[in-house]
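**Student:** Below are structures written as structure tokens.
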Structure 1
Amino acid sequence: MAIEVDTWFRPIGNWVKLLDINALEKIWIYLCGEKEETRADENFENAVKEFRRLAKLRREDKTNNVVIFMKAVSKPQIKKQYLFPK
């Protein structure tokens, strides 16, 4: 299992590193701080789009799927998406 946790919503270098790791389960977690709370959902959606674009440029497929989570400080729920939707 490989897990990458970031407080910035566009860590392209960390996404590349995560895609390069040979692991059955890969998880990227975006922890949204208080300063970004008002744009948390928008940042998350943009991050997922950018991550998918990177994966397509690398010609990745569903065999290199990543589970993507977002947790905002003041929100009780955790958002979850897949790099390649099932």
Structure 2
Amino acid sequence: MEKIRQLLLHLFSERDNATPDVVRIVGGILAFIGGIEYLALSAWNVIVNKVPFDHDHYGEGLSLVIAALGAAIAVKAITEHKP
């Protein structure tokens, strides 16, 4: 359990690994929700509406959101103070 906590703290904190980073937390949550939404919408389209799901356009939109969050993290990393 301690290893999982350390991994999450390392992924979602600033360089000091103690201060939570809001951009990384929101980005992780949005990427996770985007993946769940992808599965739910594709199942809904196929099962309920009985039409094929357009994977390409959804993937393009989600990848743009994730790329923008990655760019925000990169800019924040450049401007962070080094410990």
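**Student:** Which of 1, 2 yields 12.1 for mean count of other Cβ atoms within 10 Å over residues 37-44, as computed? Please list the in-between numbers first.
**Tutor:** Values: 1: 15.2; 2: 12.1.
Attributed to the structure labelled 2.
**Student:** Can you tell which of 1, 2 yields -10000 when helix-only ellipticity at 222 nm (-39500 (n - 2.57) for each DSSP H run of 4 or more, over all residues; to 500) is derived from it? Kindly include the intermediate steps, with their values, before the conclusion.
**Tutor:** On the way: 1: -10000; 2: -25500.
Label of the source structure: 1.
**Student:** Ranked by mean projected area of the Cα convex hull in nm², which of 1, 2 sits at the highest value?
**Tutor:** Comparing 1, 2, the top value of mean projected area of the Cα convex hull in nm² belongs to 2.
Bear in mind that the values in this text are calculations on the coordinates, not laboratory data. Since the model is a prediction, treat every value here as computed from it, not as a measurement. Cβ atoms are built from the backbone, for glycine too; each structure is taken alone.
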